[in-house]
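Trainee: Take a look at the structures below.
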Structure 1
Amino acid sequence: MAYQINKTDGTIVATVADGQVDVFSTDLTLVGKNYSGYGEYFNENFVKLLENFSSTAQPEHPIKGQIWFDGTENKLKVYTGAAFVPVSSATISNSQPSTLGVGDLWFNDTDRQLYFFDGVETILLGPSYSETQGLSGFQVRSILDSLNQTRVITLLYNGGTLLGIFSKESFTPKTAIIGFSGSIQPGFNAGTLNDMKFDVTVTDSEQLGGVDAITYMRKDTSNQMEGQLRINTDLGIVIGSAGQANLSVNNGNVILTNASGDRRLTLNVRRGIIQEDAIDILSADRVIQIYEGYSDSQVNFGGNVVIEGDLTVNGETVTIETETLTVEDKNIQLAKQTDVVPTDANADGGGIILEGTSKHILLWSENGIAADADYPELAADAWTSSEHFNLSTGKEFKIDGVTVLSGTSLGTGITSIPGVTSFGKQTVVNIGPGAVDDPVQLSLENNRISTVNNNDDLELSPDGTGNVALIGSPRITGLQDPNSQQDAATKEYVDDIVETRNIVLSMDLTDSKPNSYIITNVLNNIAPPGEYRDGVRARILATILANASTSLEINPLISQSTAEFTTPTGTANAVTNVAISTATVNGSSISTTRVIKEYQIVAGSWTFLGDTLLPP
């Protein structure tokens, strides 16, 4: 009798006659009743099912639901009734598997990111950031405003930090958003991250530095301004289509320049309702005209007037109202008499007498006898002055051509000053060895002591067991970072060493506490981020213990005794004694896993970096 082969749904897939095989209805060989050699076909069917018809070509007689392993794509596929399609799958691993086939998914459980393999390379599906990178990119969210209305916003994150919020509406969030404060306006709203900036060029701006753009001056049109115009550069102001006029400062001197060749520089003033040229400088002729053409003009000088060239006066009268007249002759001769031979006796008592409340004199005497009782006592063969001598700046007293006294120091001709016990206030004191011309080695100026030769050290050398003692509580500043054991260090250097040191801890993680627990309850308490600087790392040696249970087979340990009893229907055996032998149970084995967990302070908070599994 022929076999009818049914599918799971009851439909007949094939009818196999006795002693025959069917190799066309399905991809398995269907064996009929009493077929000789059926064992080979049965075994081959099992192998085909075991390998899911693995081949580079798809099965020729598939039925709906049949599984086929595509040897070309290394992918498991299922027949839908129309075609073979891949069976969805995802491989979980912390590194890319080498067995991925076209269309496979791979989930990186370290970075917590999903990838798609297209047969050539893996394509990241999401999220776009890894676990260690932190939340980054755009995040669209619906929130409630202060009036309980739903608003849609787009948040921009980088490394877990909110950079800002995009919105098309103006509103105030009902619940505070971490990393943002205040109300939201249409457009981009910056978060609370310090020094948040856009390093780009913009085409327009409503404000600059918080001030309306309309308040700034333009260079392509005329402007009016309120307030003072101050230019903090010696380059000054340039005026004119070709830069003819320039007002500048050079080495502290104010310079008004006309840069046009052979052109005049005019100072024009308003007298009443009329504009008048007060001063004209004619560069072509090197002539200065003051109120040219105005006969009623007047020039007054409050001080001296020095004329290097000739003086021409075209007026009718010259009036000199002065007590001193300077003449061109370079010598003033006194006691010069015609036909008289000059002698010291004739010159005795001669000189300069200035009449005042008292007589101010400068006289020469041959024998020291005064000719007038009002004169001071005269020295013989010398000039005698009744007043002080005040030399101009830079002038000196000299003897035999050698300076003995200047306005700031004794001359080089002075080699000793016997009897001097103190000096007045000194601006600079230079100290050096040997002769006067030897180089200076130490300088005292104002509040500074400095060496000035050969890059010498500045040494403080107390006598004997004396110390260098600082009076009061001053600070020593300007230190560089130390290079040797005896170098002093700055506070910033010490703070940086202390606050950037890495942290090493160990803990038991048998209870499988997550990284968030370790950060919140361990690191934030043992090593608060506020006591360290960004970049500091913490490495925690985590130990995880696990034990395995041991099974004990009881039956081999049980022994029993039986006895025969008489019953109403005959005899029967019954258990009279049960004994259990002593058993030895192996202690449960304990396995230890050690992992180094690494964290880092990023933007003032502990952040998990990753795990490193140690070998057993």
Structure 2
Amino acid sequence: MTGSRHDWDFPYEPLAGPPCGDAPEPVDAVVATSRPVDRSALEGALGLPEVDLEMLLDRAPLHWVRVRSPAILTPEAMADKLIRAGIPLRYATPARHGSMAIAPRLETSRTMVARPDDWRSVRARAYVDAPAVGARWFIGDAGGVCIDRRLCGTGAGTHLAVIDDDVADLERLDLDGLVRVGIDNPPSGVGHCALMIGWAVGARGEDGKRYDGIAPDASVRAYCIAKPGTDVVGLPLAIARSVFDGADVILCATHVEGTTCPMLDDALDVAARLGRKGRGTVVVLPTGRETSSPAGSLHASLSLGLGDPASDPRVHCVAPGGRHGGWFLWRSATGKLRPFSNRGPAVRWLAPGDDIAHPFSARERFFHAESSGASAIAAGVIALVLGCNPRLRARDVHALLTRTVDRPQSSVPDPDLADPADVLPFGEDRDGHNAKCGYGRLNASRACAAARDPLALELVAMGEDEAASAWCVGDVRPYSVRLARWAVRAILSRPDVEHAARVVLRHGRLIASRSARATAHGRGALALRVAFIVRELAAAPSTPVGMQAELNRMLTTLTGAGGGGEARQIAFDSAAVDFFARLWSSRPPVKTTPELFSTSRFPA
């Protein structure tokens, strides 16, 4: 590599996609309208011979009709006809090939949000961690996603939709259902969908024993679409249907490159705005891989195209990681190292994609997971986070997972590399992003601790993972679980309050081993700083009434009501010194956390 290359640079040349069918062809298009339209009105407006209309979806705000006819007519000409006839058209788009056309803004403000009304939830089971050894390495902390069930739980109460184009081996899974999307007889050849579900949730092996995946108590539905090259309707239709069915997380690890179109834009908008009761359904796709060389280049492409579905900002794009935590490289029969993943600006996170345990094997069998398996593992991690804090918004999930990642070590040239250009770029941007690994490798325990509790959120941000774990799994906390979960969501949007909380925790860390230091800061100083945090949260316009009541009770304890405030502050400071000493010395959990905000502890 030349010395002039920037740390962020790599051969960023995705292969050109298939031709978009610019020439006129027999009509096979999707008409999207802003409200339901009578079938006869559409037929009359189009005036096409032998027209066939298929209602794909008719639930606000999506009204999609597929139009087929032997007539030769472009979508643009169709649109002109419909507009002149007074049809409330949003767009007309080809059904058989992708399009970079920008869809008109989807109006969702008056639309009912999606709820899982007829999708069962699984109750949480008592769970013992499986050893993270051998083929199960991906759940541990040596390149895996670091699952501690005390912190992560099992994903109970969450709903996962898996979109794929094959139904083999689904009988080995505990599915809530199989939904056929535009296909009557799904193929059953390779079992790719079943593998994804096995890694994300679980399966039954050859010996009948259960294989537990990342989120073993998530409830799963499979959505089967047509094989690639048939049309571009299946993916957006499956996303929209699963969102309306109540999916919390959507995983699509099958081949969907080249299916970007206005329908997909609509479907992802519905996921972001209406999914999970308006909090946003999290959509996960893999990076995929393209090892062919683009025209004029000797290097493999390995580039994620900006126009591919995985590059959409509403999608969480996942790359595969190796057993030691970095980008996944495999050794060919010739002994050369090669990557198995695309790179690009849209890569969000890294998850294990090296050889991992096969869900259906009775023996410990390694299986090549690649970026598909990595995205399944990431979907399971997201289900765990949502199980810990179900009211998180999709943007909160992104924030929590991104700020709790493990940063992979920088790549260095290896003499065994088949092509050194394959592992570019070597560096990362100031925000921590790298085109191969995104922001870093997912850490489930760290993310789940941060999702559970506001103190754990800030302890994790400080790098105090053990203290965060000790706090989360301790017996007593001085506030309700409901308040803890709400405060995480509230603080994520308040950098000033986050800084204030870290000031208190860093102060606590400094006085934990030397309590005499506390007296040098003035009597009641710690209570003063804690009161600011409580007061800010209680006074926020968006704070629910129930949260305000609990926060105001805490504030009254700190400040006193009708006198005695200074004595209360001094008593709080004294109790806090004891708490911090035990928090930073407890390995494992804090078992007797002082009830800092209990009025019975302080003078009246």
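What follows draws every value from the coordinates through simple rules; no lab data is involved. Remember, predicted model here, so these are calculated numbers, not experimental data. Cβ atoms are built from the backbone, for glycine too; each structure is taken alone.
Trainee: One of 1, 2 was used to compute mean count of other Cβ atoms within 10 Å over residues 134-141, and the result was 18.5. Which label is that?
Mentor: 2
Trainee: Any idea which of 1, 2 comes out highest on distance in nm of label points 7 Å out along Cα→Cβ at positions 6 and 494?
Mentor: Sorting by distance in nm of label points 7 Å out along Cα→Cβ at positions 6 and 494 in descending order puts 1 first.
Trainee: Given a value of 8.2 for distance in nm of label points 7 Å out along Cα→Cβ at positions 190 and 334, calculated from one of 1, 2, which structure does it belong to?
Mentor: That value comes from structure 1.
Trainee: Something else about it: Given 1.02 as the derived value for Rg/Rh (Cα atoms, Kirkwood Rh), which of the supplied structures 1, 2 does it correspond to?
Mentor: Traced to structure 2.
Trainee: Then there's this: In terms of distance in nm of label points 7 Å out along Cα→Cβ at positions 110 and 198, which of structures 1, 2 is highest?
Mentor: 2
Trainee: Additional query: Between structures 1, 2, where is FRET efficiency 1/(1 + (r/R0)^6) of positions 46 and 86 (r between Cβ atoms, R0 = 30 Å, to 0.05) highest?
Mentor: If we compare FRET efficiency 1/(1 + (r/R0)^6) of positions 46 and 86 (r between Cβ atoms, R0 = 30 Å, to 0.05) over 1, 2, the biggest value is for 2.
Trainee: Check the numbers for distance in nm of label points 7 Å out along Cα→Cβ at positions 230 and 478 across 1, 2 and tell me which is largest.
Mentor: 2
Trainee: Moving on. If helix-only ellipticity at 222 nm (-39500 (n - 2.57) for each DSSP H run of 4 or more, over all residues; to 500) is computed to be -10000, which of 1, 2 is the source?
Mentor: 2
Trainee: Quick check for you: by relative contact order in percent (Cα under 8 Å, 6 or more apart), which of 1, 2 is greatest?
Mentor: 2
Trainee: Going by FRET efficiency 1/(1 + (r/R0)^6) of positions 438 and 502 (r between Cβ atoms, R0 = 35 Å, to 0.05), which of structures 1, 2 comes out largest?
Mentor: With respect to FRET efficiency 1/(1 + (r/R0)^6) of positions 438 and 502 (r between Cβ atoms, R0 = 35 Å, to 0.05), the highest-scoring structure among 1, 2 is 2.
Trainee: Once Kirkwood radius over Cα pairs in Å, for residues 142-405 alone is calculated for every structure in 1, 2, which label goes with the largest value?
Mentor: 1
Trainee: Now, a different point. Can you rank 1, 2 by mean count of other Cβ atoms within 10 Å over residues 326-333 and just name the one with the largest value?
Mentor: 2
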